[in-house]
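Multiple structures follow.
The numbers here are math on the coordinates, done by the rules we state, and not lab data. Bear in mind that the values here come from a model prediction, so they are computed numbers and not experimental data. Cβ atoms are built from the backbone, for glycine too; each structure is taken alone.
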Structure P
Amino acid sequence: MLWTEKYRPKTFDKILGQEPSVLQLKSYAANFNLPHLMIIGRSGCGKSTCLDAFSREFYQEFAEENTTIFPVSTMFSQGHAYFSENDRFATLYQKDKSILANFKYIVKWHASLKPLSAEFRLIVFDGADDLSKDAQAALRRIMEKHSRTCRFIFVVNSVSSIIAPIRSRCVPLSFLPIDYDLMRKRLLDILVCEGVLGTISEENLDMLIFCSNGDLRLALVWLELMVLHGVANLAELSDTKTGTLARAVVIACQRGDEDNARKIVENLMIEYGLSGSAVLGLIRQELHDVLTPDTALLLSDADLSICAGSNEYLQINWFVSQLCGELMQS
C-alpha cells in the first residue's frame, strides 16, 4: 500500500494544521447538526480526509449508507460510461437521457432517500469547480426542496466558479496549505514508523517540504520515492507533479497494488486534464529501466486503441491491470 493511503488520517485528531475547520466540524458533530458547506482549499491540505472523519464520527457504523460522494470531474468527463459502470448509480442511469439530465435525476433521488439513524444525509460534490452553471442551478432547487433531510457539501479549490445562490446557502470552511514545521514532524514520524529514519538527509527532507508547497500528499509521494526506491535527485521529483504521479503508478504496479494505481491515473486524467495518450507517455518515461518487449506491447496496444476512438478511461484501466500483472512477474 502506498504511504499516501497507509497514513491517511481516519480521525479528526490526526489531521494536521486545520484546527479552525476541524473544531467547527467537531462542534457540528457534537450538536448533531450541520449546515450546507463550502470546503475551500488547494490539493493535499486535508479537505476530503476531514469530511471522511466527520462522516465516521457523526454517523458511526452508518457512515457509508448516509453519505453519497459525486466525483464531479470524473462524472462529466467519462459521461455515460461512468453512470453505467458505477454500482451505486447504474440502476438509476437512463441511457436515453443526457449527462446533465442523469446527473440531476440521480442527485435528486439520493437527496430524497430517508437518512438511516440520523436527521439528514450528506451529499458531497468533490471537485465542484467543474459543475456547469446549469448543473448548479438545478442543485440550488434540489437544495431548497430537500434541506430538511439532506446537507450538500461542495469541495472546491476556489469559490469563484460557484454561483452566488449556492454560495449564499453554504457556510465556508477554508483549508490552508500545511505548515512547514507540521509537515516536517509528520514526515519524520512516518519515517520512524517505517523504520527508515536516517535514510534521507536533513537537507533533502527540508528541500522536499519546501518544493511541495504545503501539499502533504505530494510530499509523502516524494518521500516514499526517495526512501524506498533510491531516487536521489530531488530535482527529478520536483520537475513536474505529473511525472511524480506517473512514477507512483509504476511503483504501485510493481507491488501489485492495482487499486491505487487506478486512482492515480484517474487523478492524472481528471485533476490535471491529461489525455489517455499523454498518461501513457508519462508512464512510458518512468518504465525506461524495466521496459520489456511485453510491456512495450501493452503500451502500444493501449495507445492504438485510444487513437482509434475507444473509451480512454476503459483503456487506461485495462492497461493498468495488465501492467500490474506484467511488473509483478518481472
Structure Q
Amino acid sequence: MAAVTTVYPWADQHVVTGPDDVDVTPARLHPAFHGSFDWHSCVHMLASGVSLLTLAPDALAPATRTDLEALLDARLLPGNTAVEAALIRRRPGFERPYGWAWALRLAAVTGGTRWGGAVAPVAEAVLGHLPGWLARLDAPIRTGTHDNTAFSLGLLRDAAGALGRPDVVAAVDAFARAAYLGDAAYPVAWEPGGHDFLSAALSEATLMRRLLPAGEFGAWLDAFHPTLGTDADPLLGVPQVRDPSDGKAVHLLGLALSRAWRLRELAGSVDAARSARMRAAADAQVTAVAGHVSGGDFMATHWLVTYALAAELSGGRPAGP
C-alpha cells in the first residue's frame, strides 16, 4: 500500500506523439495504475495485494485488510480501468510484454472477486494484441530484464489458462516450441548481467516445464542446463548488490527472489540431491534479500513484494496463478 500510494518519483513509458501529448501526470494518464514508480510495478503490486487478501486474509490485521480493500476499490473502478484499456488498445506496444503479463495476472487473481469485472477490459485489450504480436515475433528476447520473452510468456500462459482462453495458451505453446525446444547447453556462466532481475535460463526452463510432458521436459532440461542444481551451477549463488539505492543495480535483489521462485518450481524435476541444493539455494537467496523487501530504498520496495510473494508461493506448488 505504501508503494502504490507513493506517486512520485514516477517513470512513465509514454511515447509523446505531438506537442499536445506531453502531460504525463500519473493519475491523469493512468487513473488505475499509477504510483509504485511505474505502470507495471503498480499493476503487479495491486495483484499481490489481491493475492494476499485471497490466500491469507487472516494473516493481515483487520485495519490493514480494510485499508487494502479500500485502495483496491479506489483504483479498480470501471471508469479508471476503462481509461487503461483504451490506452492499451490505442498503443499496442505499451508495456509489451512485461506489463501485459502482469495485467493478465491481475485479471486472473481478481476473477471471482468484486474487482474482476473492472479489470476484465484491461485483460481483453491485452488479449486483443497478443496473438498478432506472437505471430510477428521472429525470435525470443533473452535478456534478464523486462523484455525477456520467456518470463512474460509463462505469466501470460498461466493467466490465459485461468481466464479460459485455451487459444492463447495454444499460441504461446506453439511459439515456445518453435523458439526454445532446440536449445541446449545454455551459457549460464554469462549470467547475471549487471542490471538483471530475471534469469533468462530459469525463465526459459520454467516456461518449457509448463508445456512439455514430464519425461520430455526432463530430457530437455538435462540438455539445456546440464549443471542445474550441481555444485557447478552458478545460478545457485546469491547476487551481490553494492548500491541498493541505484534503480538498476537493485535489480539484482529481485534476481535473488526470481531465482528462488524458479529454482523452487524446478526442484521437482531433478534428482533428490540436486533438488535439495536448489531448495537450499532458494532459501539462502530469499533470506539475503528479506530486509530490502519492505525496509529498503524505494527503488526496491516499489516492486520486491511481488517477487517475494511469488518465491513464497512457488515451493512445491504447480505452475500457475
(Q) When mean count of other Cβ atoms within 10 Å over residues 87-94 is computed for each of P, Q, which one produces 15.9? (A) Q
**Q.** Value 16, calculated as relative contact order in percent (Cα under 8 Å, 6 or more apart), assigned to which of P, Q
**A.** Q
Q. Given structures P, Q, which gives the highest value for distance in nm of label points 7 Å out along Cα→Cβ at positions 111 and 159?
A. P
**Q.** Computed 34, 27, 16 for semi-axes √(5λ) of the Cα gyration tensor in Å - originating structure among P, Q
**A.** P
**Q.** Highest-scoring label, criterion being distance in nm of label points 7 Å out along Cα→Cβ at positions 151 and 311, among P, Q
**A.** P
Q.
For FRET efficiency 1/(1 + (r/R0)^6) of positions 95 and 287 (r between Cβ atoms, R0 = 35 Å, to 0.05), which structure out of P, Q has the highest calculated value?
A. Q
**Q.** Of the structures P, Q, the one that 12.3, 42 was derived from, the read-out being Rg and Dmax of the Cα atoms in Å, for residues 23-78 alone
**A.** Q
